[in-house]
Structure P
Amino acid sequence: MRFAARQRRFARFNRWPALNALLKAGLLILLLTNTFKLYADNKITDPPAVLSDKAAQALLLDITIPPGSQRLVAVGERGHIVYSDNQGQQWQQAKVPTSQLITAIHFVDQHYGWAVGHDSIILATTDGGTSWQRQYDDLAMEAPLLDVWFINRQAGFAVGAYGQILHTTDGGSSWVDWSHTIENEEEFHYNSITAIDNERLIIVGEAGLLYRSTNKGKTWELLESPYEGSLFGAVATGSVDSALIFGLRGHIFRTNDFGNSWQQVKVNTEQGLYGGQLSSDQKITLVGNAGVVLVSKDAGLSFQVVQRPDRKALSNVASLADQKLVLVGEGGVKLASPLGKPLESN
């Protein structure tokens, strides 16, 4: 019965519709693993992530550089969390107490970070990502958390499928349901939560859901969305009141008044866009399906589009000090030129 219920939930779950093919095998393995390994009291087991020398070449869904650090940390399938202390040349696998798919990661400084994933799992680290501890899960919910954001070591949010939003004020020792603060009767998925500055946040989601908060997430306002399709992320542009949101079929929209109005940014691709970042040199990079990499040097007014020859889906990106990119997605970590091209082709 539980396996059938999970199948029905995943039939509706559309975090990345264009990534369904590459996730299908991994999700099926997770479903079978979590369904048939039982405790004596019939609770589903969740064994620790298995150590693998190929973890950095497996499916990875998010990557970040902790503030104040040069370490790269990436997360993905089977509970894999990997890190590199030499600009992505070599990777080590962290000790992780779950084999669930990990979907997102966030650090507030070089030591403290959080990661979220399937079965509403929340993990925490205090050593820069070398080791992780389980803070929260909800196997009965049978739904993934899709993003996490903290303003400091104490206060943060995790968002996900079916309108989940959790809030903590004690560093994750306890989490409370925050869904009553947001208008979402249909329980559409929240795909990402993004800080535009120290006070203001944006949540985007399924069916064009779009919210803003001006008080660090205490309250949320539903905005009129410029797009009815799924939105997968947002990114600050470096300009006051300005931000980008992006999603299916290459749709990108820009605001100059923190969401009161939006203008579409035309780009030369119809591939879904799944992740993005504003780098320290004020360059915006977006990545997505079929190996597309979009780079803007004018605060998101225009983008140069590169399609990588392997056409493997990309889920997020980080920038190195030399402006080279570290891409993650299907096939794990890939080092790339500042425009996203394979290094060997430059």
Structure Q
Amino acid sequence: MQQRGISRTTTNTVLVLAVAVALAACSTAEGSNARAPVSIKEPSGAPSCTATSKLIPSCGAWWGIAPEVFTGAPLEHALHGAEARMGAAADVVHVYHRGSELFPTEAEVRLARDPARPRLLMINWKPSLSRTWAEIAEGKLDDRIDRLAQYLRRTFPERFFLTLHHEPENDVDPSSGSGMRATDYAAMYRHVVLRLRDQGVKNAVMVMTYMGAPNWAAQPWFEDLYPGDDVVDWVAMDPYADHRVDDFEGLVNKTRKEYPDWPGFYRWMQARFPGKPVMVAEWGVFERADDRSFKRAFFESVRRQIKRYPQIKALLYFDSPHAPRGDTSFDTGTSAERAFTELARDPYFRATPVPRP
């Protein structure tokens, strides 16, 4: 018998292919290799590609980064350093907030409004580390949500990506009364989004972020996490290239022999969310002590294979020398750095200009 988290994924293949063809129909306009603050020319002439109100690029995909995470570097310093290291500017900067923190911060606003090179913000917010999802859904944090809404209305009218308590699979407690069941997560997510909207926040483009691992997708409660199409604009995954992954295909479509019915996350998202853009909100490549060329080869595979996945409309790298399971810095070797720079400069990620404030 198939497990419930998997069995719902084997839907109409014809629909999936049709959607993939439609999404692939975007033309990829040639652009510059990078933009300020990196010293590479801007594209000349009027851009032929645009972004929708939900920040979906009409051509190619956004290129983004969580820069120099866990190094202690201030955000602006970290981002400018990462951009200089990769020889290209980021379309999206991924930042993290928790609890009662107000966002975007002054530094984040400056990056978003940089006159030389504006950037989109992908803000990752865990509303509480002490309240359960059920308590948040019941309104126990409404004052905090309202305070944030007031701050956003006053401070930042621009569109931005917002995800709530990313990778919830790892925190699910399916026991009765835990307040942390998958259905509690869905209720929490819905409550926060609807509360923000009721308080006048209309510029948050909502992202639902999964871990992207087959073992969680096989859980019987997996499908219950989803809060609903009306409160989710993008769906996202956070896969990492560990010892099981050899190339980009293996990253976004991880499978395991223990879960023979699981098709891989990208395939599942195509079938489950055919009308929604997909974000790879975090991805990273770990060092392999026995293969120092692995990062280079992996980055080259992304460049070769990315166009096979037209529903992926944003690719955000997690750049950290101290990631929980290893070093995901992209420039740990000269060949890796060169391959990553070529990837970051690829015209596929330079086709649609970031909307200016």
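Here the criterion is Kirkwood radius over Cα pairs in Å, for residues 77-156 alone, and among P, Q the highest value is seen for Q.
Highest-scoring entry among P, Q, by percent of Cα pairs over 32 Å apart, is Q. Computing distance in nm of label points 7 Å out along Cα→Cβ at positions 117 and 141 across structures P, Q gives 1.6 for structure P. Of structures P, Q, the largest value of relative contact order in percent (Cα under 8 Å, 6 or more apart) belongs to Q. 21.8 is what came out when mean count of other Cβ atoms within 10 Å over residues 181-188 was calculated for one structure; which of P, Q is it? Attributed to the structure labelled Q. -9000 is what came out when helix-only ellipticity at 222 nm (-39500 (n - 2.57) for each DSSP H run of 4 or more, over all residues; to 500) was calculated for one structure; which of P, Q is it? Answer for the origin of the read-out: Q.
Every number here is computed from the coordinates shown, using simple stated rules; none is lab data. Values in this document were obtained by computation on a predicted structure and should not be read as measured data. Cβ atoms are built from the backbone, for glycine too; each structure is taken alone.
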